[in-house]
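Every number in this text was worked out from the coordinates using simple rules, so none of it is lab data. In this text, all values refer to a predicted model and were calculated from it rather than measured experimentally. Cβ atoms are built from the backbone, for glycine too; each structure is taken alone.
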Structure I
Amino acid sequence: MPKGSDLFVAALENEGVDYIFGVPGEENLDFLESLRTSRIRLILTRHEQAAAFMAATHGRLTGRPGVCLATLGPGALNMATGAAYAHLGAMPMILITGQKPVKSARQARFQIVDIVASMKPLTKMSRQIISAGSIPAIVRDAFRTAMEERPGPVHLELPEDVASEETGGAFMIPVHDIARPIASPSELDKAADVILAAEHPLVMIGAAGNRPCLVEPLSAFIRRTRIPFFNTQMGKGAVTGGSSLFMGTAALSEGDYVHEAVDRADLIIAIGHDTVEKPPFLMKNAGGQTVLHIGYHSADVEEVYHPDFEVIGDIGATVEGLGERLEGRLQPDQGMLDLRQKILAHLNDRAEEDRFPITPQRIVHDVRKVMPEDGIVCLDNGMYKIWFARNYRTHVANTLLLDNALATMGAGLPSAMMAAMLYPGRRVLAVCGDGGFMMNSQEMETAVRLRLNLVVMILNDSAYGMIRWKQAVDGFADFGMRFGNPDFVHYAEAYGAMGTRVTSVADLAPALEAAFLGGGVHLVDVAIDYSENTRVLVEELRNRKPDVDCA
């Protein structure tokens, strides 16, 4: 007789699941035994947080939910940061946790935490399974919920006795595509009229515009309308950065060079802007630009974002309909395109400076030099994220993965591991600060065990550099942010990886190139000079415009 865990695994197979990432416990043993004879591959990680980051990145890159597994109590709670990462970042994911039996309590309250309640504010849905026969329907509903706009994580708790419960089997519910609602022709006509009435329209692509299914519709919209565009940090790469219409990335909220384009615009067409991101520009209450919001859902009205017009429906269908209405009817804004050259010239300033320790601009320049167009750079969270967002040019969608929603440390290495698994023929680079790397550095063993081809670059300043910089900017004393590091080369070698320490600026690009050519897991330790943070992101920008918010 099949048991509940058999049905659960069969339901996951029905959804096309290839991997489950996690750290099982004794409450998962029935599930683990069912998984053993499945075609689904278990990827054992060294911490549940890393498993959740990997599952979330799977959802981000494929549009299909990644799946992660943990036991009850402490194991489940270790996935909470990964759940929030997926929830704010709109990444489809399924979290499966175990629990003590619900029909008896032979161990009383040992290890029991109300994980269903704990996960509710961090997920789209969190529920406990209380009957084996209901599993196929619950799993189908979980995947639908995770994938529907706005995508995100769903948590399912499988108690021990439900997992072991014998059942006569259950019908697997067929998977089918669901068409999203589309905007009406009259709404598209109104939006087209708003755009045609503008003298200096500017497109902004946000996080919800950076779904895998939107790459071609958005790229076609820009080609057909010839409207200049910029993007938020999480919208980066939705349309190729090599386009002659690309104005830059809004890495700061105001006062950066790209904001000269924002200030010139009389209409901002915000495609897929999600206000979980740090604001890419600040709307004024009166006298500012008109904002047209295009999204799957109506806009979240915020103090700094309150659009004047909205077109709600499937974004791909919306931009296709607008492209049909606008093609050949818009004249290029030459002033905006002239401004583009000025913006990009500032971003290339000092990109080849020979200083050592190495400046962020040079690091971005050399990474771009060794990464092919389809190479994937996965950023952890730190000061370097702003530099990569501003300066790194993407040519293929989803080739610079960063988090501007939860903005958690520790996700860079697991995210890169997932990318390397999904795209074994492409170069994958994890860029981590020394602080963020050490939060999940144990996953180096996982990467080596999986025989991944992966380069991990550590930007080493022996401090929590972003917060230390903010202390200085805000006039606080330099206190509490410095630490010591292991010898990262020996640390990598202890896991069976290879390690290189860069000792001059001329060695950086060759070291990265050699690491990629060598294959396997390779760590590159790079000392970074963050003094450019103050020179460029504070002093230079303040000289352009008073009272710049450099947060």
Structure II
Amino acid sequence: MPPIDYAAVAPVLVVLVAACLGVLVEAFVPRSQRWAVQVALSLLTVVGAGAALIRHAREINTGGTTFADTVAVGPATLFLWGTLLALAFGAILLIADRSIEPGGAFVAETNVASGGTPPRQPADAPGAASAEVMDRASASVVGMRTEVFPLVLFSLGGMMVFCAANDLLTMFVALEVLSLPLYLLCGLARRRRLLSQEAAVKYFLLGAFASAFFLYGLALLYGYAGSVKFSDIADATAGSLRSDTLLFAGLGLVVMGLLFKGSVGPFHLWTPDVYHGAPTAVTGFMAACTKVAAFGGLLRLLHVAFQASSWEWHWVLWSVAVLSMVIGVVSGLTQQDLKRMIAYSSIAHAGFLMVGAITLTERGLAATLFYLLAYGFTTLAVFGTIGLVRTSEGEATHLSDWAGLAKRSPVVATVFTFLLLALAGIPATSGFMGKFAVFSAAFSAGMGPLVVIALLASALAAFIYLRVIVLMFFNDPAPDGPTVSVPGAFTTAAITLGVVVTLLLGLVPMLALDWASVGGFVS
């Protein structure tokens, strides 16, 4: 049996064990008590995993490998784990909230014994004429389906393993562990059921193709290097006499699978539909945590396994970054739905992240890690705020519904404006510092033309957010317009966390940049 460094992988073990306990809670805890137990278990799990991470981070020097060299834990990995845990804490708060949507935002359970209708299953065919099922809270509704909490924990555990994988096979298994729960979560919306189920099916089908590409690329790289370990692939690329056909074909397919998970254009086709159809709390979880995991895996792959062959693939990913920025900005300017607009915004931000990912310097790595942290908290707060504006049919995501919002709720409009300015990269926000760090690192690495293109794209992307701000403050609200819900304690805490971190990282960025600059990946 190979030696296992339990202290190093304790954060992952805590999350995965808690996810299994969550499944047992669903089986043995009475239905009326499940929500409270699952929420407490999930939040305590994230806090406990964070405590284990901090304890190990104080003792680590350069890092090392464990589980027969299949998992590598170093300073960069710990930073990614900390980012994922912090974002997951906020996402769980949003998912757990039941004050905005009575009973929660997910498919409801009903108590047949008390005279309610039979429990509605997630796969039930929509029965309303408008192809929407709007389950309203009543005396017979017990609450939302609490299996969403272990699903979130399983996905979080897969993300953490994905960032620390030291070989392609472990990375593939982690990719499936993080993806499969997300496919289910996307289809569990209480309202607009048909749209939610369609989003889940699209995500599943396109995700299956991306996983197939990744697996086929894994096979080609094994044929090239004779191993799936990153260190062996790096040695083969540095001094192998084999044909490079298998190398570049395998690298292209593997990277394609990672770019899909990161919503990088042109592998972004799932993003607008899934962001729009999924429950908004799940959309926030995906937008923040999945992007961190995807780019964490991509950074590890490029820095550890393929740095020696960077000259060959550098220009390909250079083009992908430009294409992602163009697609995100141009398409985002034409959107009339707020969630789809943020989806295209995430595609543009993925292009900015690609600028840092292909820099391949310690400064570029630290800047990209900082950008992931800053973008994650801002995006999580954005989706938390979107869920507050509602009509009788649910969330009001059409831009016309947000006209004159400042007159209905000045606080919500001001908070949302600050978050949009952060996404635009305005000074005194974390978005500005993230872009400054990434662009300056790329410029110092000799990628001046790419930085110029990114600056132009960032300037154009500001119009995406400014038109929403103008709509909220300089338009009159419709007489029968949507209402602004008073957020509950969980949603308030999640939005406040995102706003505070966005402001703090904009004013004192070295709090996170110093940690991100401590060291890189190990193999």
Structure III
Amino acid sequence: MTNIFTLLLALILSSASALANSIGPDDIYLSQVKGDESTYRPRSDVPAWEYSLPIDWAADPFNDPNWQSQLHMWRIMDPLIARYFSGEDGAIEYAARIAVDWHRWHQSNEATYSWHDMPTGIRALKIALFLDLIREGTLSAIYRDDLVELAREHAKRLQVDEFVSSGNHGLFQVFGLNLLCSATDIQECSNGKEFAAEKFRWIFSHQFTEQGVHKENSPAYHQFAMRVIRRLGGPERFADAGIEALLRKADTVEPWLIMPDGRWPSVGDSDGRARTELPERLEGGQRECLPDGGCFAVADFEKSGYAIVRSEDPQGPSMLFVTGMAQSWKHKQADELSFELFEHGRRIFIDSGKYGYAQDAMRDYVRSAAAHNTVALEDDRIGRRSIRLTGSLLAETQIEGGRFVISGEAERLDLFRQNRRIEYSPGERLVIEDRLSSEVPREYVSSLHLAPDLEPAFTEDGFEVDIDGQRVTATLAEHDCKIEAIRGESEPSPLGWATVSYLKMKPATVVRAICPGQDRTIRWDIDL
């Protein structure tokens, strides 16, 4: 009787434990990967890759670092896990076989992205799922030994201080560690959940400013970080009310960062359409009215690194987005004091955008000052680490002379200093004035990047563009500068390109004023 009672009690406790730790789809970071047991396609812009077990985990069929990284995130099994959560129990076994295959290949091999930060964290989430399914009897115990070994190695690595990233990749590391150590009681997890909670608070402080603006220099990553934290249950999992309060601020900030066409400003590593619909009215910020009676919405994010003036209706005809963010090197480009302008219901001046994470000439281009609406040098490509990380380079937006005035200062280390003043009358006028100083003579280049479908016609002292019958005219005040237009140039290095999608660019005209001097001014006056 005692033995039977003990057995029943053990079964009840085991069942209760499995129920308490049951892992659902919201605990696993699943992407929109396409595929099945024989094909893998992590992005729509790459062909499906046919595979079978055993997998060559060093494969790089498209010379694509992002593809490789996603392979080691086990994105290859995401369609299988999604099918399991949709009720197809058999799909999870093949996913577990892939995990075991990865483990056994790595006993004598290692690939470039095998132990990178984000792949390691996302794998930990999936290992936790497999262990939980074995415990509740849904998945065969034949995979237990390999998965426990994987759990030990992942738990150990994810508790190395210097391995945990302060960027958004670190979120996956701490969530992975927390979930893994919730699903198993291995020795390596004895302090795992506590370590994850401490590191989560540290990472979060590096993710958002006190105003709730994401620090990684890219509006699209604002939404990405919020989705990850909320989807994986950050405030609840780590029981931190302060984090939830700051996330509510971030919710208010997000619509300000979306252009009236529903897409992100192409600032930093941003591209594509936002997943949030624009509200009828923006919260936060200020309502400012100009002397002529026009009223506009003005964000107050200059301390965080963005200045925004836009129509009161978020889908209205006007928006100026200026970046002066210098919070971190994560997703950083040399776009300080650059801007995007949306007028007449469309984008006129654009940023070159993200391109992608391939290490090639185009990636070097989009990260350089030459790819942005700011000042570069003709004979020296300015990279993204040409400034100091001081937080923000912008001053508070003012109203002067019936116009909004946005100003900022950037010191290009060992090169020159740039003081920029932008005067903006929505729908009417945009003035960009740069005061530049250097210890030696320079060939300064002030760039204006036009949307890909726009072509400039040169005038005596500038250029003009026809926009659906509206004439936008840009006049350069200085007469000693050479004005040129470049479109889709590849040699000697890329110039005049705009991002279409991941690793895909299209020609877009950049008008450049090349101005010699040591201490000088460059001023564009644009009649909208």
Upon calculation of mean count of other Cβ atoms within 10 Å over residues 91-98 from the atomic coordinates, which of the structures I, II, III produces 28.5?
I
If you rank structures I, II, III by relative contact order in percent (Cα under 8 Å, 6 or more apart), the highest one is II
Which of I, II, III yields 23.0 for mean count of other Cβ atoms within 10 Å over residues 355-362, as computed?
II
